[in-house]
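Down below are the structures I want you to see.
Each reported figure results from applying straightforward, stated rules to the coordinates on display, with no laboratory input. Not measured: the values here are computed from a predicted model. Cβ atoms are built from the backbone, for glycine too; each structure is taken alone.
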Structure I
Amino acid sequence: MTTETIQQAIETRLARVEPDVEVLLAERVAAGTVRLVIDRPGGVDLGTCERVTGHLRELLAETGLEVSSPGPERPLTRPDHFRRFLGRRARVRTHEPRDGRRSFTGELVGASDEEVALAADAGVVAIPYPEIKRSNLLDAPNGTPDAGGPSPNRRGG
């Protein structure tokens, strides 16, 4: 199965059994292992990861599975992810070089259905989504990790 096929199968399965869980990223890593990054309102705890692993055990019987929360460097994989975090710092890496660079870091200043705009060192750069290889948030400006703002259900510690 391709990575896209795996992600679609995972999303379909989880929509039925864990509808509040969002799949941020599903990728093949080391031989035969799928890494899954998930999120949900109120955050992801160990119990959520264990339930998701159990729900996917049969679907991914032939592969290993790593399930984790997004952490402070949350992956950005869809236009709505970029829109949700406008004003935050992010790193966007492209498949091919653009003006001699493949990595752009800056503030997310725009996100349409076709491209994301990033205020980088050399000015605002617009990158079409199909050109993006990988992208993620960076630490909040005050230096503390922030996965999308405060949550009334999330405890510090």
Structure II
Amino acid sequence: MALELDFSKLSGTDILDMAIAIEDESQLYYEQLADWVKKGTNGEAADFFLRMATREERHRQQIVAQRERLYGDAPASNAAKVSWAVEAPDYDAVPNDISLREAFDVAMDAENRAEEFYAGALDYAADDTLASLFEGLRQAETEHKRLLEEEMARLLP
């Protein structure tokens, strides 16, 4: 059963706590994928997933800093306690002998889902401040996709 969410009722802390939780989950997904792929024969794909986990952690830290700037030490909202699974991969479709190209595809799919999630949420923002938060998160995911494309161009023939 999917979580039903009324984005129009979210506060700024809710939005940022949700984004922090999504980045936490994304880091965990990439670490799990790296562990899974290490059991196969492609260390290159495992290293790629570990780099992605590091990027997700860096993005989480940026969002935490933004939350602290905007809301100080306001208590965490319930949004921080929910599993969002926005960037969750289809684990059944990821073989442990995944190629680097396929690993990039898994990551790009996750970044596309995250961008679409924030773009969809933007339509329901209750005010301009909240819309700005969602737009910033959407733009960050767009930038992640651009970085992935650059890395693909560098590493893949």
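Given that helix-only ellipticity at 222 nm (-39500 (n - 2.57) for each DSSP H run of 4 or more, over all residues; to 500), derived from a single structure, equals -24500, which label among I, II identifies that structure? Answer by label: II. Given a value of 1.00 for FRET efficiency 1/(1 + (r/R0)^6) of positions 35 and 67 (r between Cβ atoms, R0 = 35 Å, to 0.05), point me to the structure among I, II it was derived from. Answer for the origin of the read-out: I. For the read-out relative contact order in percent (Cα under 8 Å, 6 or more apart), a value of 20 was computed from one structure; give its label from I, II. It traces back to I. Given a computed value of 34 for percent of Cα pairs over 24 Å apart, which structure among I, II does it belong to? Answer for the origin of the read-out: II. Among candidates I, II, the computation of distance in nm of label points 7 Å out along Cα→Cβ at positions 107 and 123 that gave 1.8 used structure I.
Once percent of Cα pairs over 14 Å apart, for residues 75-138 alone is evaluated on every structure in I, II, the highest one turns out to be II.
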